[in-house]
1. For distance in nm of label points 7 Å out along Cα→Cβ at positions 271 and 503, which of the structures I, II scores highest?
2. Upon calculation of Cα extents along the principal axes in Å, for residues 63-318 alone from the atomic coordinates, which of the structures I, II produces 75, 36, 33?
3. Rank structures I, II by Kirkwood radius over Cα pairs in Å and report only the one at the top, that is, the highest.
4. Of the structures labelled I, II, which one yields -6500 when helix-only ellipticity at 222 nm (-39500 (n - 2.57) for each DSSP H run of 4 or more, over all residues; to 500) is computed from its coordinates?
5. As an exercise: distance in nm of label points 7 Å out along Cα→Cβ at positions 95 and 215, calculated from one structure in I, II, equals 2.2. Which structure is it?
6. I, II: which one has relative contact order in percent (Cα under 8 Å, 6 or more apart), as calculated, at 22?
Structure I
Amino acid sequence: MGVFAFRAPLLRVSLALVVTGSTAAFAEQFKVGDVDVTIHGAASVGAVVRTDNPDLQFTTIPNARTLGVSSAGNTRNSDDGELNFKKGSPVSTALQGWVALEAAYDGFGFFVRGKGWRDFTLADQSVPWGNYPNGYVPNTPLSDAGFADRSKFSGAALQEAYVFGHVALGDHPLEFKVGNQLISWGLRSSFAGGLSALNPIDGPATHRAGATAEETRIPFSAASARFAVTPKLSLEGFWQFGAARNAYDGCGTFYPSDYYAQGCNYVIVGAPFIVTDQVALSAGDWITRGETPKNNELGQGGIGARHALDGLRSEVGLFYAHYNARNALPEISRTFRPSAAKPFIPGNPDGGNPLYRTVYAPDIDMLGATWQTRLATKTTLSAEYVYRPNYALGFPAGEELTAAVSATAPSLWRQELNALAPGSFYTGYDRRQTGLLNLSVEQQFDHLLGAKLTSFSAEVGLRHVYDLPDPTVRRYLRADTFGTGPVNGYCPPPSPSVLYTGCTLDGFVSKNAWGFRLRGALTYAVRRVADLDVTLSASYGKDVSGWSYDGTFNEGRNIASIALRAEYLKSYYAEVAYLPIWGGAFNVLRDRSVFAASMGARF
């Protein structure tokens, strides 16, 4: 029995980072008395279209049958997005933009940025299946009722909003910011999970074509400072005094699970295999969401140092942070009944059924080191290592649920769960020691192949869990789409019509995982049109071995892109891109290839 599909951040950056042009643009600058004022922003419109048929394993047979869709799966808590968008369907058609204002006087000032968006496909287009908030009414638009603000199909959000200052303590410059901000730690990378993971990700924004980096990260409340000890050595630090959490796609959209985001408040359990979700819900075959617990947000912060090695044309950095997780993890409660003999009863007549909830694990420590060298040959070499002694590594939530709602199904977790007081939540993670290493090389060329500028980059990433237990005893993070793993070598037999590939220890977090990413781009000046550049870019990534603790690598997965971008005056652009993803026996996004097109302007 499966419930939770672990959604790794593998496509979270694809649409945002396919944009290859310069971020330089014209800004409006003027004075109000002695105050320098700068206004700049961006606006774009874009569409994303699905180019794959749904994978047979990724829909539930009775659900798919009602729509005439071929299916061999039993993943009813993860298939709404699959059923709502067939091959050739738009999955997003969005208008979005942001505007920023900076005012400065004598080294002090403020900066504020806000953004807005509307996704016309999600807000207005009828879909064949539906989602929980729209009552699963087919052939009507999805509903975002109850969703978090950033998960809604249209809205506005405050991004950065801080005051800043530049002062001198003797001959030593000091810079500070107080307010909503991003922490600029870590090196640029195609791989998630490094020092930059301090900054939460706006998941829905990353899936809108044309979104810029300014729209895809979520600033948080903090005070930060940087002090130049010498011209070559600087110290910096931050103290966080507000929550910082990722935003998730709502249920029924193209990328989510059916239950994970706020407003998607049920998990179907115990339903006969032959019935649809609608029938299961009406029969009471579900458990509901509990409240996400609050963390102490005031104990978070970090310190760092950067040192320039001029003789080596390099900069090295060393960083430490103590923070609460930005990503949510699911947890399950024990039944509220004194006896666990019947942990789940359809319809919940006595209020004793278990609950589920999402939590943000507190008090994670992170040590990081960076190194970057820029050679005179326009070659950049980079390395980043991050160690976390107490990373919160989540359990396979579908297996947790099996223990919570069944008194007899094989389970690794039931004994611990039943030892809890009635209604108590079982912690959904263990603390493990993790390490990551990202290595990259980037080379730029002038006038190669007739191009104005040519660039090529190669990256290799490695992930390691230093104290991973034997997966026959303790295991982590595999999508329940593929079914539960073996318990004492045994797996319950599935329905004969279900393609069941989960009776293996593959797909759970492995001790080691690694992969690579390659990218190249050619930028040509159009001779007959002044200030018009055309860029052709392509990328390819392969997850070579293992399943990483942070979802970065999923063995056998391939990710690629090919894009064509035209940019005029470094301010106006149009772009088309194809982003295929395929392979990986335990890759839940292997059927989510898309075509994206966008156009926009910066000012």
Structure II
Amino acid sequence: MRKVLALTSSSVLLGALLAGCGTNAAQSSNSSTGAGHPIHGGTAVIALTSQQSPNWFFPLRSAVTDTVTNEQVELMMYKPLIAVNGHDQLDYQRSLAQSITWNAAGDVYTIKLNPKWHWSNGTPVSAADVVFSWNVMKAASNASAPWTFWGEGFGGFPSLWQSVTAKGPYTVVVKIAAPRNPAWFVRNGLGQIIPAPASVWDKYPTNMTEELHYIASLANSPLNSAYRVVDGPYKLSAMSPNNFWTFVPNKAYSGHKSWLSKVMYQYESSPSSEFAALKTGAINAGSLPPSLMTSKAQLTSDTEVPEYAIGFNYIVPNQNTAAPNGIGKAFQQLPVRQALQMGIDQKAIIQDFYHGYAVADDTTLAPLPRTPFFNPALAKSPYAFNPAAGKALLEKNGWHEVGGIMTKHGIPLKFTLIYASGSTAGTDLAELLKSDWAQEGISVSLYAEPFDEVVTHGAANASSWAMIDWDQSVGGWTYGTGYPSGGGLFASTGSENMGSYDNQHMNQLIQATYAPGTTAQTLHNLYAYESYAARQLPVLFIPDPAEILVHSKTLHGVSTYFDPAGALFLPNHWWFSATP
């Protein structure tokens, strides 16, 4: 059990969370590594998570392409409006914004862009670029849009937002419909904006439907000339689908310029293939699933560092009435979800599959890394592993075994769990769940799919799936710049509410996390939401694994400059040395 950060006044934490920090905790000086002198040049070859490929390069992602892999490659080329550091504070060194202020009511936000930032063609990153990007986001949130922006439901987007206006070349004013908690709105609202250059992309200013079609047509064509104008540290120079993606430094970059001459992201078919490539030196940076850490002694030329991302891990039961064989109606019943949760042996999963490199997780924010947002009252799970109690709970609520399967009103607790292939831990976890749930009279079939297919399951195709599990080599949800409230995830209309969870009290608690107030008041509201989620189970919570960063001993900065907010690498801060 961890302790909540002690506060001397209600304004201390809010000030710290919104502060423009001079340095990132993950951005200390190169000399702190104690390694040899930096060498200009060299190629960092980074292994992508197994069976994952980037497939959307435009900086504003669609809902079905909202993955860490896509965010990683996008941020190689484009700067976010705001970024956060390893302490979950705003980091203006890595942000396009140099300041964000708001009025006393908390419904008008003024963003000052840092004039130092330029596109690679020499033109400044301007307020007009921010407004254009907002227009794309807004248009992609319409029901008839050709693709859906991933952030719908997060940060009050789009219903709360009234206007986004350029006031001169470097000032943007955002007006919202009602006062809101600034820590929430800045992070979850403004934090969604990663501007694209309007001069390049704004092809249909009077027809946003055509504009969205145009963007979609180029979203996975990163060698198109539209991607030559960037404001991030790198440009894409070459690629081979499902093989590699090579980036070279953006020589006009206005921030910390790359020591490296190239950065290559390498596709991996499995964690074992990545391990073999690390062992031979074919790749020199990546992350391994904890299941392979028992063999780390073989990586004699590498360093391994466990890191936790700010987020949580979960399995999605499909509560939509269109789910196969009526299972959605069963999952809508809290006792069924409670029984499923009581059939998850988190202790065994952590010890046997993750070899201790994971933490038990029973709500919408895992306890590591430590942040003031985690409710300490949830250090003890409300649903400890107990299949016998889970079965008894089902029987108490009208379920009875028919042919060994719990059944009620003709609906059997029998379904298929779709899980991401390519991960030993993921397969082992699925097999364990099947076995333990069988003790409760729940019959589960297992079906493995590539990660890129797993993430396409949602409300739009609810009739085709019953339950999904993420890639257990990397965990579940990371919050990025986000304040860990759940509008986009568990509000009835949230864009990432894949399981169609619908609960009006949850909606009210989520809305309360948006309300302005003192730090004590806003934390109270957040803790109430987290506590209700832990007991209400909009999803099934499972252990959150660490990401084991692995890199050559002559490649420096990989873990020092890891971004735990989004589980992202920052290669423009990496460098090689002649000796470890």
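1. II
2. Values: I: 75, 36, 33; II: 58, 39, 38.
Checking each candidate, the match is I.
3. Values: I: 25.5; II: 24.4.
For this comparison of Kirkwood radius over Cα pairs in Å, the top structure is I.
4. Numbers: I: -1500; II: -6500.
Computing helix-only ellipticity at 222 nm (-39500 (n - 2.57) for each DSSP H run of 4 or more, over all residues; to 500) on every structure in I, II gives -6500 only for II.
5. On the way: I: 1.3; II: 2.2.
Working through the options, I get structure II.
6. Working: I: 15; II: 22.
Corresponding structure: II.
All of the numbers you see were taken from the coordinates with simple rules; none came from a lab. Since this is a predicted model, take the numbers as computed values, not measurements. Cβ atoms are built from the backbone, for glycine too; each structure is taken alone.
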